[in-house]
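A.B. asks: The structures come next, written out as structure tokens.
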Structure P
Amino acid sequence: MTDFTPQPPSCNSPQNTPESIMQYLKCTICIDVLKEPVTTTCGHTFCKSCLDRHITFNDQSCPLCKSQLPEIKVNIVLKEILKELQKPLMQSPDEFTGKPGEVPCDVCNEGPKYKAVKSCLICLLSFCKRHLNGHKKSRFKGHKLVAPVNDLDQWACLVHGRPLELYSGSEGKLICSLCVQEGTNMVSAEDEKDRKQAELCTKISKIEQGIQQRKENISELDNSESDCLNLIKQETMDIKNVFSAIKEAIKKAEVEALRPLEERRKQVEQEANGLKGDLMGNIKTLSKTISDLQILRDEEDPVFFLQNYSSTTVEDVSSDWTSVSLDTDLSFGTIRNTEVTMMANIKDEFEKLSKIEVARVKKFGVDVTLDPDTANAQLLISDDMRQVQNSEEKRDVSDCPERFDMFGSVLGQNRMTDSRAFWVVEVGNKKGWDIGVAREEANRKGAITLKPSQGYWVIVHYNGDNYAALEDTPTLLSLSNAPCKVGVFVDYNEKLVSFYDMEAETHIYSFTGCDFGAVIRPYFSPHMKEEDPLVICPVNPNE
């Protein structure tokens, strides 16, 4: 038998319910408040689970009066009554649980504590909804209520225990009214808060402007990136087209160079096949003759042999076939014409890249000016230091070590050491000029030699229509048009000096592998007998 000894009252008993009523609301099996109450036909009430357990382990009779039990059903009315009685036991959503962010009411003393909804910086107390109503009386009108604060001691003066309601500007900290000393520069905490909030608004505004500026910078970077990528794409296509054309020119030259060999191959094969055919026909005829002669030779009848012998025709084998040979001579000229044509085509295709190259070097434009201290005494320099021309009279200038004394030359003031530079010189219709760069320490006295080994990288226009690159062994230049403006590009690190016809946007000549030394400078010579000046032009990268 199951032990049904009465148990002590449960902590779940409805509060404020008279004991005289509570005795009817408890299960006589578990002695606890009824759960899912069921009432038997004999009038007794139990928890459904308790009665089910009794029936399972004992018999289907009432635990109290032993009456037989029919089907058990929950007493709905009693269940709802118990539910209503137990509602006060359910925890209020306003009750303090100690979760992060919750602040307990400092006034709640009896029963559960409730969550604070406001904290008073004057009273240094926190209030729940119920106790906050008492703080709204007129005598608390000047008190400062804020959102619930956990540690209100932070809002109190550690010396005097009073609220920190003032701000000392001289000390830069919050103080209470008892901390005030004579001469203290102070304002209310609210005023200082408003001032600092205004400062923060200004800082936030500046930061927002900074963010906006950076967004605009990103947009500009995106645009620049897009423009650059489009330019790269276009130049890539242009270069690929040029090299495709160069490959086609080389392929065409290859076909042209192989064409005589192919024609000679066919001719040799045809001649060889003809000779071999003749020889095979002759061999066949001679083989038949041998066969006929062998038959006659083996004839046993003398009469028949002699009669046929006199009529036998023997093929003439006296023809000299031992000297049969092919003409294997391959002397059908050189491939130099093909080479010249191919190289001309390749050069024409490469010239299509000159426009791209000119556009690139313009970005390294520098403001070149002339150095009067280096100018030959018979040269006249303009006031803006950008024009030089021959003077009819020799100027009265000192013969300093930097000055050219025999050659009508002048250097630019720009000294280049480790960079790229580009400038343009207008030569107009002059019949003679020199343009290029010179090493800083190159000789300027006497009959100087303009060549790389002497520190000069120069192209020259002379005798009306002649042009040359003054290498150690001068190289004649064949220009289709006389340039009116010459661009000079120097890449110090790449040891390169290149010259361009700026109007035709074509490449004139490049010095490579240049030994510049420590410093190089622009070099100019308008030629002594020429009246027109050389003019240094401004460089516009966008033109």
Structure Q
Amino acid sequence: MPNKWIGTYTDKILIWFFTFLIVFILVLVFFAEITFWDEFRTRFNFIAVDYLIYTHEVVANIEESYPMPLLIGGTVLISLIIILIFKWRESFRKTFEFIAKPSTRIAFLSITVVIMAFFTSYISNAQAEWSANRYNSEISKSGIYSFFAAFRNNQMKYDEFYTSIDDDMAFKLVRSKLSDSNASFTGKYPSIHRKINDSLKLSSKRNVVFILVESLSASFLKEFGNKQDITPFMDSLAQKSIFFENIFATGTRTVRGMEAVTLSIPPTPGQSIVKRPENQNLFTVASVFKEKQYDCNFFYGGDGYFDNMNSYFGGNGFTIYDRGRGSVLSDQIRTVRNNIEDHKITFENAWGICDEDIYNKMLSVADKQYTEGVPFFNFIMTTSNHRPYTYPSGKIDIPSGTSREGAVKYTDFALRELFKKASKKEWYKNTIFVIIGDHCASSAGKDAIDVANYHIPAMIINLPASQNQNIPKLCSQIDIFPTLFGVMNWSYQTNFFGKDVLKNSFEQRAFLGTYRKLALMKRNKVMILSDQKRQSFYKWKKEDNSLLEIPMDRVFLKETIAWYQTADHFFTNKLLK
């Protein structure tokens, strides 16, 4: 600006406005980081980036969860106090009287640009991760810097960021792990495409209702030591199902759970495949059901635009039932989208309709499918066990909106109501139900991978009593559908990395990850791969959920690398199409 403009009316408006705006943003971010930490135990990361995209759900959720007038009012008040301190120190008067020489301006601008370029190019957010205690490292970071680091790194190329081995060695190792007496590879090497042959030849076409439950930690169930009695119905199912005692989620977000169960693949670094481009026409569990002439449907109580769910499920063979608010599917997605009618909704919050309502919608669709004589695979994503923890009043003995425990108990209540209604349907006796958590309620702890907070419950229900059993084997979310297909005695084509847990040949292991850390767990040993091509090996102590670093096991390391390198390679090179 020319010096003659300094101190003018326009200059004063600009300086006062933008100074206040910057101070307001900094104060707001300070409080936002506290609430973000309370929810996720981390500085801003890729979740915060995502939340800027899905403003309806996020803003509504914040409004329902926190006293926004008080928080915004307090932020404005603090900002005004800071501005008044500037005024008291005569900062504004000095600014409006200062006449800068061109050389001074150029020097100041040059120094600023150099500093910005240096931090952008040479200072990585990962450099703050100096401690084995994850909390210490996260607290060391700057929230705003972490936000933009996540924005830049939402997708990470495996070979650029992680330790790798020869591709041929990785493919051969993974194929050897996936080989089995009933599996024959049919795809051209290095494909893992194979035919699973059931020796009994007793294939059944039973309907499948698959329920992916929001934030369902194993620690909520009495079966795993909980004393609060908040899951009485699921506790009762544990003895009347194939119950997985030692199954672990692959990630910390819903889209990771969806990726794991539908693609049966270890987590890849960066964003979940559900949210990536080129994620349509993949070989998913719907491919198996479609080959057997099933009607495949996806039910979600919110707007399926959130987290790219409609695009992913619609682009992979599912008919969509959701609470859309005007967003449309891409022209490339050839599917039917059905809006859940307002007059059938009894309760709705920021994330969507309550679990009872989405179950009722599924029941009505299942009735229609049964009448038409079509076997069905109905995939339901629940929403009630999510902040702000609100649900219909009078259903349980914990008031709505008061605690996570209340949301869990309502989730359990809604499942009881679903089974009560479904059991009266003619199609019930020929229908298998699967219940599994998408991830734990809190997955972030002090360690790089907080192992206990990946432990979820899973059960396959409504089988002949002779098939019910508790499965103590260590396994992964990616194994749930291969196990279900084994229970149904199906022969089928597969691209899955998961295997049938019930087979004697099943090798116990679990895959755990964040968007930057990738882990393989076998027994109580955990290998963690980190970006910047680092790796660490730990012994997990279940009693206090601690990780003790132990000497590196090169064989274990090579296997870990092979799983993740292969999974990333197959998706990146469109070999999962």
Structure R
Amino acid sequence: MKLPIADSATVRAYATVLLRRHRRPLLRIVVLHTLAATAGLAGPLILGLLVNAVTAGTTTRYIDRLVLIGAAAVLTQTVLMRFAQRTSMVFGEEVFAELREEFIEAVTALPLSTVERAGTGDLVARTTNDVNKLQHAVRFGVPRVIVGVVTITLTVVACLFIAPLVALAMFVGVPSLLLITRWYLKRATPAYQRESAAYATLNGTITESVEGARTVDALRLGPRRLSRVNADLAEAFAAEKATLRLRTILFPGIDATFVLAPAAVLLWGGYLVSQGMVSVGAVTAIVLYTYQVTGPVWELIFWVDEIQVAATSLARIVGVQLVDPDRQAREGTPVDETVAARDVTYAYRQGHDVLHGIDLDLAVGERLAVVGPSGAGKSTLGRMLAGIHPPGGGTVSVGGVPLVDLPLEQLRGHVALVTQEHHVFVGSVADNLRLAQVDASPEALERALRAVDAWDWVQALPDGLATEVGSGGAPLTPAQAQQIALARLVLLDPHTLVLDEATSLLDPRAARHLERSLSAVLEGRTVVAIAHRLHTAHDADRVAVVDGGRIVEIGAHDDLVAAGGDYAALWHSWQHE
């Protein structure tokens, strides 16, 4: 499954709305650059007047006056350009900041089921490669396009005003310019989309190979993974070569147009001068304007290419906002804290159920351990009970209200999930903990850390709770990171907890101690512990044995051992390890 990509109409509508929100600074940019471009028109005009004056005969006073006017125009243009560029840079930063915030909001609001199905590669590529490409265009491209359009427009108007007949020759290369640009634009979008998709696939392959390095090594999958990386690299190279081929046709074609236009103006203007229809100064000015406009036209074409890349990236970024929610909040208030599953089925791929007709009632305050062989569906069941994935069939409810009918912020107040996966965010230890409770006091943070046996090592950090952790900060061991995650859970304070092997990164003795400490904190709460260490099941009120996506046994530990079924076999096997 791939995340959606917005179509051209959606991207244009999004960009229009975004620019409309910033129309005032955009208007200031246009006005300042228009004034600067107008001042920049003085040079060729003054040179043309000088040519005419020298041809007809003039005085040094007149020439000095024109030179002073030219110097004043240059100074004025310099001052205006300084303010115009500053305004443009501020505008670019503000627009990109807004884009980035909206994108982060969209990413963090994605349904977890969608993220898991799409994989990490595509999302990582959108949050890195695509954002980087877009920020360059927003910060520099949009202002430069405005500058180019304004400068070209004013220059053409000036030429038509000075000598319309001579100015006609300026347009001799326009048909070929339009044809080349149209040819390019028609092929650029799909080519750049292919390039972005190729890098997304490559990122995913490399990320999966690095994260699963131990598994790759253990199963001797190195050559196979290397072969896949090479195949993805070959596709990325082919995609890059295709876009490069487009540019090698676009740029020389434009260069030819730039050579043609001044030559045409000079020849046509010379003919008109010979016929006495225009002055030499007018032709001189328009030839200079033609050369002068080459820079803005070339820059505009350059940014057309860059903006094609950015538009492709924007389509992928906006596409994240087009993901349909996997649930719809409805009215309803749970009458109690009872969690129940009825005839629950689930499939990651259509037609391949991994859960089959699960029925389960959780008594308020009970501890249920879920055990079973690897791949039996334990974690999937945990996600159903935590409301992470909407069930494919049946319902999971709390207090009679389906979990998927509750707003997410309300759902997490009822049921929370902690998995064996962990993440430490950039910031202080306190910042990491306050993700669960924004206004938590230092005393509340200390209680949560003590509950998970983390207070002693947090105190030993250079700045205690204020110590910076995450990328570039104080390093934490996997076990410490997992304790931070569990402390967040204590602060979140839901009435039902789903622990998916939440202590798997701790050594057995430390895990045992931590679970006993948590028991005191979680007293009176409903706990579903998906466990691979059976001492967790031994301490639970009930044990559910999952195999093949079904609950094949459920009951108290002693009763299941006495029954001599699947759980008894697991228990005796674990006892002898």
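Quick note: the coordinates plus some simple rules give every number you see, no bench work behind them. On a predicted model such as this, the values are computed, not experimentally measured, just so you know. Cβ atoms are built from the backbone, for glycine too; each structure is taken alone.
A.B. asks: A value of -0.59, -0.89, -1.23 was derived for log10 I(q)/I(0) by the Debye sum over Cα atoms at q = 0.08, 0.10, 0.12 Å⁻¹; which structure in P, Q, R was it taken from?
C.D. replies: Checking each candidate, the match is Q.
A.B. asks: For structures P, Q, R, which has the highest computed value of mean count of other Cβ atoms within 10 Å over residues 142-149?
C.D. replies: Once mean count of other Cβ atoms within 10 Å over residues 142-149 is worked out for each structure, R has the highest.
A.B. asks: One of P, Q, R was used to calculate relative contact order in percent (Cα under 8 Å, 6 or more apart), giving 21; which?
C.D. replies: Label of the source structure: Q.
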